[in-house]
Structure I
Amino acid sequence: MTGVDDVLAWDLAGLPTVAARLGTLTERLTDASRAAVTSADSDQAWRGATHDAATQRVRVVAASMRRSARAASTATDFIRGSTAILENAQSTLRSRVAAARSEGFTVLDDGAVTHPEPERRADALYLTGAVRQLLQTADDLDRAFAGPIYEAAVRLDGSGDQVGLPNGSIGSPEKAVDALATIAPTRRRSYWESLSRSEQDKLIQTAPDVVGNLDGLPFDDRITANRVTMLDRLESVESESGADSDEARLLRSMLDDERTFLAYDPETGQFAELVGEITPDSPGVAIFVPGTGTGADDVDDLHTRAAALHEKTGAPIIVWADGTFPQTILSNPLQNSYKSMAVDSRLASQNAPRLTSFAAALDDELATAGPGVQTTVIGHSYGGTIVGTAEQLGMRADRVVYASAAGTGTLPGVPWNNPDPDVARYSLTPPGDLIHYAQDLGALTHGGDPDDADGVVRIDSGYLSPDEHGHRQLLAGPDSHSAYLDDPGSDAFTAIADVILGDEPAHYVDRSPDMHQIDDATKEIERDASAVARISGDLVLDTITGPTRRLLSLFD
């Protein structure tokens, strides 16, 4: 406990000066934050990516200044309110001690009082109780006022146990994470960046699985949080299933130092991986949305495809698999729900808002990490339907590629609402790719054929890479559906790279029929729909007529 000499030595005369200075600091911080925001929007002629990035940063700094101002104001109020009370406690103790000493009593630092004359023992015991009570009161008041002042001080650097909340108050890291998850992504980044690094680390440590999957947060922090989640998951998996389990091996691959994940859910396996680094010098950035069968066990194969595209373009590539994808084209409806099959478009409708939100988060990241860098969104197979639906919902992109896409969107009669008026759209569908059947037969639910859609330029699919004899085979037939994604030297892969770089790709050259007559194909499909599923693991065949369709409808 505080000793008598400590209390008597309190220098309280400087507290009013400290309070006055903190009050001045509060006013200056408040005025500066307002002026910064006003100035950022004062020049109506200044618009564009640089303006948006600068304005975003100004608002973050202004929010941080307002939080500091609130902390300084809190400290000011407590200092002003405590000064007179502490002065009274000190003065009362000083008077009591001085009076006792003037009568020959000895007052020790712990409040004990003694007297050399035995007959004054009772007086000494009484004074001991009185002095110690005054000392306890002074100590209690000191701690009561010091706590809030200390909390206000640590809010300035985030070193305390609590963190700032979006509403300006303070609370536990758990409460901050809950608030972070509920506010709009547009507010999320400003709030996050107004926190100190210490506060951000507290939130990541508290709930890395939440922080790592929130659109609007800086990519570096999402990557850090997801790595923490993966490390936790790996420890758990190795403990429960062993170090040689499939999931443990997969996690160790994902935890390679060169790999970075913008989303990761250990329960569902959903993920988004960034291959490459976003910088102001990036020649572009692409989001690749895969198709049917996508799951956690595809993370390495999709990384390989993205790495090849990154190597060819120099642009960062994001594999977006942060949703539930159909795992089969068509399967026994007694064993699987119709919604879980690629012939159904509902999972595309379910994923599209998530993709739209992620694309907006990428725009936020580019505003600071790569102003002016343009975005290309690529949807392959069932992923094309997801991308098309996201465009209907207002996903922003500079360029869009429908690569062997099942359709252009699941919302009947709803046009694309990409807010970029100059968006460039391309389609790439090799001849003989069985997705042609889905584009025609599934038009009512998947949106129709992107090759024939207004405003879409069909890219030349061309030829595969030369074989050992230098011969180049035409990209065509059932295998063409995905073959070009694994062939960086193919014309189709090169065309996609051209789009990412902002170059105009070669337009389509008709070298072979897209498909046989639809009527004949429908009969073939009805005779053996499962054969079609075996031919192309990524094919979306949405509308099946006749007996097969009627059978499926019973389980829809």
Structure II
Amino acid sequence: MRSWTDTLRFAFQPVVNLTTGGVAGLEILARPESGDILAEARRDPELDGELAVSAVRAAARRETLLPLHVNVFAGTLADLGGLTPLHDAVRQAGRLPWEVTIDVGPPYTHVPQQALLDAVGSVRGQGFRISADGVGDGDVPLRLLTDLGPDLVKLDASLLARPAAVRAMRTLCEELGALLSVEGVETELQCASAVAAGAQLAQGELFAPPSRLPAADVYVPPRSPGALALPRSGPSVREFVRPAALLPATASAGQVRALLTGSPEVSGVLLVDAHGVPLRSVHRSRFLLSMSGRYGHALYADRPAAKLGDPPRTVGVDATAWEVLDVVAVGARDRTSDDVAVVDRYGRCVGVVRLADLVRALAESRIEEAAGLNPLTRLPGSDAITSEVDRRIADGRAFALSWLDVDHFKQVNDGAGFAAGDELIRSVGRALQRAAAGSMRVGHIGGDDFLVLTDPERLDPLAGSVLEVPWSAGGRRVTLSLATVLCPPGSVVDHREAAAALAPLKQAAKALHGASWVLGQAGLPGHEVLRGSRAAPAPAGCAPAEPGLG
């Protein structure tokens, strides 16, 4: 009689590091040739445990040294109270438990939560890592997820259509000390969404399909400058574009050699199609080394130069220098000196940039940025905020510009001393930095004045992070005032108009008592009082602190 093991095979799918482009691990997937053994394993914990053991043994037969991901149902862990046979199988395969991640999958409904938590503690004690699988498309309760404290959280790719949820999960993972992965990635657009939302790992058909042989090489699309991601500050790549040495994709190695030897200043050649789209990149040193070797000229001179080239590295003409460094950092280290092709919206090459030029310029910009930081809070000044405001206006993006300061700060300094006043300013700056996420930018423009630029939907968390805090300085209660101007697309032409629209809102906020918040919209009269009262009692900066505040 045939056993279920006779009709079961295993496939391996890479888990890809989105930052390095390398393979971070292999998930082992059961592939029955007949029947539905996975449905049986969901009902039979003993069978599910045997499947996990078989998966590890299958990986051992393939002699892969990559970390492994083994699937186990949540009910199996809760029922068995641990996976001792799996631990033994890992040791027998010559692997270490911390090289294996147990992907705990749904369903979680009707699984005794305490039993599950106890079992997770047991396998973690054996050295295994824990992944919460199927999040976003499964039934794992959020409270249980936090109690599990997984090392990795795997999201279903369908959640990428809700980027706010993915970003929220990234924040939760940071609190838990976990990595965030996205499963089922099939398109480059989904990959870009995963990167923009902060995922560190991913897997899916885009990178490599499940296969019987473990794959060490995967396809990772280059990061598209500006696609779905928010604009990054820094010099524009346009500042560094050099003329490109172009030859048709059909050029021979002899033609490339003639160009390079006749033009010592050329560091590489791009082979392009009839439309000017780069197809291959030929690096000067590597190419000439191949040609100068024994029989090199005889072997390659009349052959297509493309055979001695590499896939081109490209960035859009609107990219920043930092985004170019992202492209350079991905891939083989021996290609860090390669020219990066700059392409227009149609993919046509308009020139190249060199790493040395970028590093020099970025080092200078960092020095300039450091000089512009406020020495008290180490936050940038108004220039960093206003330049970002102008960038958003040019992109036609809605934004909210807020001004924040301490009420009656001079009286705080006079009554509590400048040291207490400085510590208060530092504390407010730290609170703003903690609240800053994604597109939010915080600047300290001097004294007790701060500027905050953010998306309109981020206003409530911003206000809560600073206005709901019981501030004090030297035992004296302190309140803050916040003024915000909403700037829909087309409402202002530059940062000066935005600042002018904010000025009367600042005065309105200062006229209120207590922690205050005034909201207005550029181009429209009036404003809305969201916090604070119009009464005018004694200055808040002089009132003694209540017990427990500080």
Structure III
Amino acid sequence: MKPHFLIIFLCCFVACKSIQKSGNTSSFKSELTSQEQRNWYQKDKVLEGIPGISLDKWYASNKKKPKSKNIIVAVIDTQIDINHEDLQGQFWTNSKEIPNNGIDDDKNGYIDDINGWSFTGTKSGGYVVWNRYEYVRIIQEWGPKFKDKTKSQIDPKDLPKFNEYQRALKKFEEKMPYYKRWFKSLNYKVALYPTAKDTLKHFFPKEDYTYEQLDSLYKKYKINDKEFWQRRDDGDKDLGALIGCMMANLVMDQKKLKDIQDMQTQLDSIVNKNLNINYNERLSIGDNPNILEKGYGNNKISNTIKGVRTIQDHNTMVSGIIAANRNNNIGIKGITDVKIMPLNISPSGDEHDKDIAMAVRYAVDNGAKIINMSFGKEFSMHKDWVSDAFKYAEEHNVLLVHSAGNDSEDLDKAFHYPNDQNYEGIRGICNNFISVGSTTKNLGEKLVSDYSNYGKENVDLFAPGEDIYTTGAGNIYKTDSGTSFSAPMVSGTAAIIWSYYPNLTAAQVKQIIMDSGTAYDFEVILPGTEDKKVPFSELSKSGKVLNVYNAMQLAEKASKKKK
């Protein structure tokens, strides 16, 4: 999974209420109680003055019973905490499989797949932690054919691959030096830290110095930035270098040696694994990444496996938004009561197209109605495999929900995979794909998250994705942000619709969700800019924010028409 560096907000919970006017944004609540901070996204703009998805409003008004309680939502993502207290009873169980007998009882191609499957599972029972980025895999795979060639030397049928290879090479040549410099800087800081810490005690015996105090001391020695970095590269350890090193630590919020060492470990893996052309993450899996096949990986979907140290909790957070138990009076309330089918494909780095395609097909073949995909990447080496899998899902009336991404980019111009576009970048390979951007709890010019991708053609709608309180791995609860958390809002809503109106098609459910959203007739700050404003309606195809209450009203009308 590509690191998105999502901002984790430690919210300052405020108990007082404040209603104010803001242009044509009507009344909205600018200061929320502690409970509202945790579930703001479920609120209603009119009733509570909070731009949520009107989920509470629908539950309060609904008097009907669902026709189906067995909607399955496949969450294609990282490992998951299957033992989390708020997810107990919420996992899909393969009733046709006898647990742990080493036999493929249902003959679906996967042995002992009781609750899902790990496509990044290793032969030893663990899972892959680090993948290369897709552009690195492209260079390794296509380099022998295209290296040092010019466009005029390429067969016309190979031009699409050649152009993608050139784009991948440019990306690699930009990123590798950047991360190497960063890694070198961290190595220097780790080596220098003990001496710097000990030396500064002479000036600050209580070690209570601030950045400003260090900066003042630093300037006394008249060392400019260029000289500092040169001394760092030379391994210099004079007083100016020691002060500068600790100043840099404060800027990066790395006040302890362990903080720097943890980042050093991360950068080591990025340089030597994510960006290493010769690193092969598939060796421990034992499959052939160049063919589509069933059965590789293992059934260890949980991140609590003994002997596996790295905890990945992205799937746990996403699944909690969709399906955390609404009736146990602990933790949070998920959007609806469904069964989660965890499918693991996302280590740190970029997902393999093979794993994406096979996970989609597994979900479809094993009864999922909705597939949540909160991941993304800039390159796709086997886009045709994924496109075929998406069409397969469409043929079986399965809805695909995808996070738009956190790069502040216009997806009508930028590359972002997986998607429902053809090779010319035109949408239309299937009608069951929804792309979701992120909104905040701020009703006004800051409604759209500053990191969210957008696109009048290639983002369908927005949903809350900032400051989302949800379940986390290790049986905890946490607040996090990203379009990764906007997508499950839509997935959960689709599950509610289908549980009451099972006769609707995936294409109809998609259209209902888009048509029923809340429209906001004002300008917002364009993601990635400081103050450029554009009409909110121009940032997505629908120009709206998800609204459960409206969606259920529209779904009822559509269902009656279909009878």
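Readers should treat all values here as calculations from the given coordinates under stated rules, not as data from a laboratory. Computed from a prediction, not measured in an experiment: that's the story for all the values here. Cβ atoms are built from the backbone, for glycine too; each structure is taken alone.
I have 122, 60, 48 for Cα extents along the principal axes in Å, calculated from one of the structures I, II, III. Which structure is it?
It was calculated from structure I.
Compute Rg/Rh (Cα atoms, Kirkwood Rh), for residues 176-319 alone for each of I, II, III and report the one that scores greatest.
III
Using mean count of other Cβ atoms within 10 Å over residues 80-87, single out the structure from I, II, III with the greatest value.
Of structures I, II, III, the maximum of mean count of other Cβ atoms within 10 Å over residues 80-87 occurs in III.
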